[in-house]
Structure 1
Amino acid sequence: MIKIAVVDDIKNVRQTVVSKIQLSKDMEVIFEAKNGKEILHEVMKGLKPDVIIMDIEMPEMDGIEATQKIMAKYPDIKILMCTVFDDDTNLFNAICAGAKGYLMKDEKPERIHRAIFEAIEGGSAMSPLIALKALGLIKRSTPIIKKEIPVEHNLTVRELEMLEQIASGLSYEQVADNKGISYGTVRKHLENVYRKLDVHNKLEAVNKAKHQGLI
């Protein structure tokens with residue numbers, strides 16, 4: 001059973017997210033908090049959620065500050081930002097703070113469940129539109145340099161294909177449709193890519209692959 005904490009200052013919104021999570025028999029909401037200060041306090045007291053679904057804009061302590069503080073002391077906890085805000089500043093700050101994913105609050109229950117599973121398995125879950133924004137941030141922040149001869153690597157042809165697809169801004173589901181394979185197969189290939197490149201999510205993988213001339 002995956003233990004989850006939900007953090008949102010608006011009670012009705014928080015309860016909606018909780019109700020979506022509870023539709024999965026593999027997940028249990030063990031705590032609800034109304035701001036970042038409250039969840040940080042509970043975690044430091046000994047609360048051990050596997051995943052925290054974190055809002056951004058909250059009183060007393062916002063979600064990004066709470067994420068920074070929690071990740072500094074408890075890096076094994078996976079934090080997913082779940083918000084109505086999709087602007088570049090929030091996205092960049094959430095990634096820098098250590099969030100393992102960034103979702104919109106109107107996501108369907110199945111997408112939220114999948115994002116939680118991805119985070120637990122070491123992936124980085126993002127809504128397709130958010131993923132495009134994130135890749136745009138990387139492109140704008142990465143200096144244009146002459147592509148050098150690719151470094152030695154042990155990625156398979158199939159893994160490189162998956163990486164190219166993700167780099168173009170496609171979601172796991174879209175890659176699966178394009179290649180005529182299952183979602184699980186795509187996820188497995190990309191998990192192997194993350195391991196071989198020694199990275200933790202698709203943003204880091206794409207950035208490192210571009211610097212090394214792999215894609």
Structure 2
Amino acid sequence: MSAVLHARLAGLYPGQWDRRYVPAKLKSDPLYGAVHEELHGSDLPLLDLGCGLGLLAFYLREKGLHFPVHGLDYDSRKIDGARLAADKGGYEAVAFDHHDARKGLPGHSGNVTILDILQFFDPAQQETLLQLAADRVAPGGKLIIRSGLRDDSWRFKVTVAGDWLAKATLWMKAAPTHYPGANDFQRILSPYGRVRIEPLWGGTPFNNHRIVLERN
């Protein structure tokens with residue numbers, strides 16, 4: 001995406017912090033391109049868990065994907081920002097709601113994303129959420145996850161420090177609780193279909209990985 005488009009998306013948000021955050025995030029984070037790569041060609045609706053400011057939905061629209069997107073997030077401030085940005089940008093078939101995933105998930109059949117939030121759940125909550133999300137993936141659809149993986153690498157230590165910094169600066173409302181390992185994803189998701197796990201840190205120092213369930 002061009003710097004002009006980055007600036008246009010940033011201009012959809014009312015706060016100076018968000019306006020600075022959005023272009024920096026789009027420029028530095030490989031996440032959005034990776035999700036586009038996975039969903040390009042799909043017309044299934046998307047349930048975006050931990051949608052934050054709704055940036056993924058807007059990115060996908062700008063990249064020519066027009067399936068319905070329903071974003072959920074625990075942070076009501078971010079949901080308010082996403083709704084304002086959607087209205088200002090004129091994006092259709094996008095909806096954002098405040099929701100605590102610990103209380104279950106709404107009905108859905110399509111693709112699902114869980115991006116950068118699993119570390120805020122304990123192991124039992126993670127397993128429940130992954131199972132609920134996998135149940136909502138339609139045949140031929142995908143569950144796309146980005147998560148830091150628990151291991152012995154220096155990247156993992158940086159990831160933990162980054163999450164605590166996000167909590168200290170109030171960007172995230174919760175502190176990290178538990179980081180899953182690659183074997184956790186294989187164990188929980190393999191009964192539903194094929195599971196792929198691969199690095200997704202790009203030029204960042206974090207131990208982020210892309211985990212994809214392709215539903216049978």
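Bear in mind that the values in this text are calculations on the coordinates, not laboratory data. Computed from a predicted model, the values in this text were never measured in an experiment. Cβ atoms are built from the backbone, for glycine too; each structure is taken alone.
With distance in nm of label points 7 Å out along Cα→Cβ at positions 56 and 72 derived from the coordinates and found to be 1.3, which of 1, 2 does the value describe? That value comes from structure 2.
Among candidates 1, 2, the computation of distance in nm of label points 7 Å out along Cα→Cβ at positions 184 and 200 that gave 2.7 used structure 1. A value of -0.59, -0.98, -1.49 was computed for log10 I(q)/I(0) by the Debye sum over Cα atoms at q = 0.12, 0.15, 0.18 Å⁻¹; which of 1, 2 is the source structure? Attributed to the structure labelled 2. Sorting 1, 2 by relative contact order in percent (Cα under 8 Å, 6 or more apart) from high to low puts 2 first, with the largest value.
Looking across 1, 2, the calculation of FRET efficiency 1/(1 + (r/R0)^6) of positions 40 and 176 (r between Cβ atoms, R0 = 30 Å, to 0.05) that yields 0.20 traces back to 1. A value of -12500 for helix-only ellipticity at 222 nm (-39500 (n - 2.57) for each DSSP H run of 4 or more, over all residues; to 500), calculated from one of 1, 2, originates in structure 2.
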